[in-house]
Structure I
């Protein structure tokens, strides 16, 4: 029986392993190259580069079709319907990506922010090209994951990441500065899109299903509205920091953001396996219970990652980075806490995505964005980066509560609430206390205590009372 269970779990475990490696390559390049880029770029240059990363993140949130693919894929009953879905999605993204790139390039040229004033026309053209190519690539990458074509996904991401690293290193050694990263991004996305189109060539047709495109746009419209609000909460903050406190402060903050993103990347290994499949699992018999079991385990894994990052990241950063980049280490625990609220929302908000027009996404995110902007303008000028951190924690905590409550009203899930609270609240309190023990032995002891508590109390949540297997197959 044990061997049978191991064989059943073999494929999902292999997929999670592959996606884990690919997530590190795809999203961890910036973190892995920090020891190199911080020695070739000044704080000012790194701050400008981080501002461009914010723009790329904004545009990726505005993608037009990839987010709808997991929702509509279960409704495709045959190969023809699947080919129709991916073809329409790719054509939408290609045309929309070009339009968005033009708008973004013009906005950067005209926006009255000092941090973008130094960008040349060639640099702006490169930024626009990255936006167009990355938007077109997103539905293809989502499609490969939905269809569980892990080998194709592997080749695409490895080729793209390798191109990014090699061109960046070559450019930095040649003295190109920030241009090295821009050229590398254009090259990597061009290569990735070419490979992705080749892998999907048998399903892709030069045909746009207008009815399906309309349904996709209707669904995606709500996601885009929610994404715009999300950018205000996590993106606009960095632009405001650069404008009010300078590119150097943004650079120090950005280093901590890399740690936060690395933690999110590690959790993204689980997300990349689960999120494209959660609607399919929910539609199965006993699906609500299976989804609930997975969600509880994901929440425990999330807190485990956050505490581990709070323990080990400061030690690693002090070892690999120049001292001028380390001014923000004391901000890290509360930045990780805000990340926890954000990623926990992505776990518990499944019910809000079920309607064909998921209107609660833009509504809650719009409310959160309005609150965030008010807190930014109130707290950052007087408290600096600490004001930003307080604002983001408050907003993401409120957003988590609202999404969870609304989601449970739309789709009831039998969470084991009291054991979850007993496992998660004490470590959360320790993260809140960490900034008050800066540069002392407690900065290491408190995360260790939190990890021990989490492991002790979380064990009873790891084994469900009923065996569920469909979510993992």
Structure II
């Protein structure tokens, strides 16, 4: 490798590190996060890499896991002071270097950002106080984003409330539901959007009064002029573990809208929708350039999936993806169970944050902390989308007509799989296939054939 390229890789790997150790020598964490527990014993994968992998090898590890990488940009002192005073992490990075300069098109550089946060008050406090405390917290983080010149900002799933959908209780938690068009969070964020000339994505629990108070999991898109642009309702609703969301709302009815803004064409794939490849594809086919994935998910259930799915979606659909997840542990007044064999408990588990941005060329940003609130802002050049499509030709080679035919057949009640059976399986003269399969003895770590 040329020395200049090697130096760039070293710089990328070094920049991924962070100062998530406080002056007391302890990990920085949101209130209530116990860093002595295994689940919460480290801040991010990048920090672990930096601490435990030698620098030479780390550059190659980062190349494989994070692509061509990005460069860390300096955060202004006043932003750092605001973040330190309110215990949230702030990162500013650039992925613009991934995009080649073109002769016929000017760069289309956009600064996008995601926010992750913990709740601000115990879930036993009055609803109005919980909501206002979250507004006060988020306003400081939006101010930091505005001071950094962010163009498009996404808040996390159902940010104005605790993620109470594990409890299956309706009383109290339904009081957080609001109108998408005129509710208090939309009014608050209209003001902030206009203040900073910023597009803001506002994921809420929606109450649709025009349709007999139906409840939805909704993302509202607010324009940089402080105007309501539109909304998207969550397409896929989980029924796994403690995610008992179908007790409150069902699958959305807005399809796959893409919102054309002054900063580009954006879409919102809410949380569980990231597990469905066709969901991502539909947003991309409708013209999305940036797909945001506001989420609320916990470590025991989904953390191995988290670093992969947004990055895979960005690659497969040749778009930018920005994924954010809430952080901390939320404890509820009453115990609950979820028919999964676990004893009754009062919390979901640890929401692990780790928000990041993925590019269409398989590169990605660093992560925010697993342990505390944060803002990640990343400069991207939307011209990269066409450049990657020209190079890899995923859309040219996609064979949409072939898969459209299969899907049209699959949704019919008389669908039959295209299964080609080995005729030897029905020949009684041949030995049973099971006789050739050795039995194994397995432990938690490995299996050995008998």
Structure III
């Protein structure tokens, strides 16, 4: 199983579990005023019936909850997921390949809903490529389509349509979303967590149509996707801007609570202990403790965006070095000895350094990290701002604008060590002795206010 469903609501992780019934009732915040990490805000709540469906496409078309299983039409195939493990569905438009869900009617009618997916377009995307649809009749309020049209996102409830403003590039993974808010009668399309277009629309009304994934379909035509589709998620709620941004850009989050390396973010990228990683009292609840060469890493390469040149990212963690100072690595990124960087590393005198590669070593120095005390560390990168190193929520050092000469392939990450690659830039490092807590990795550059929020749990 590739993914567990996770939603972060009011600074708590709400884990949904597989149900034998198609719906469950939860208290859902109505206001959209949360900040981008869904932390610290207080919102009014209402009790609604929340229908959830999720198709991870791990070599099948089953709904994780078992209520809306699909049938693969046209003999589509599977490829490796963008997550580096599990599978994604590979569809060929010319072969009319898509997923049909006809056994149970997915309820889109007269309600709010959010549809999310990861897509990777191939071929000539100037034509229509279907993503998700339910269209039993091309009549008023009885046909819903979510697709790309002329390389841009497009959604329509019959003639009420909206098209995104951003042009999608072929052979690139994108997080896409479509939201219908019944309270405001507004539909919107979202690209990589950012609203890309919005317009008014009457509610969809049909109660009997077949749902399609990787296609838009009605009785006279089928327009399929050409490319990969993964992690398709449906919920009967209009998700807030902050929730969609988290789904699109929060890549991993380890709280280390319950003595666990489970990923509490949306992607289910659980860590693996190499050596005896222990657990101890943390800055917030529990923390991971490293000693005797133990570290956390992965048996596959889940971090595709860390291999893309100039792609932004952000790291946030609490660190507590223990014992005595020595050269030691906090966060290490590599694809083996051929490309590797000590992203966050301490010198033998305890000075923190944040590093990158742009054809040569580039980095900024931070303070001496105090022993046996928690320090919040933030590291963000974008081409315009370069490396920005935060200490306890405040920018301590910045490099200015720089490029990032990434490897071009998905990457490994090591927490608390470097797997023996001490010869990698900046050419020092080693096993970390101490504790980590509240580790976040984002595929975007966080703002100063967002980093301040993370530094004040």
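Readers should treat all values here as calculations from the given coordinates under stated rules, not as data from a laboratory. Keep in mind that this is a model prediction, so the values were computed, not measured. Cβ atoms are built from the backbone, for glycine too; each structure is taken alone.
Quick notes on this structure:
- Label whose coordinates, when Cα Rg over 2.2 N^0.38 Å is calculated, return 1.01 (choices I, II, III): III
- Source structure (of I, II, III) for FRET efficiency 1/(1 + (r/R0)^6) of positions 347 and 411 (r between Cβ atoms, R0 = 25 Å, to 0.05), computed value 0.55: III
- Origin of the value 2.2, where distance in nm of label points 7 Å out along Cα→Cβ at positions 283 and 307 was derived from one of I, II, III: II
- Entry that produces -27000 once helix-only ellipticity at 222 nm (-39500 (n - 2.57) for each DSSP H run of 4 or more, over all residues; to 500) is calculated, selected from I, II, III: I
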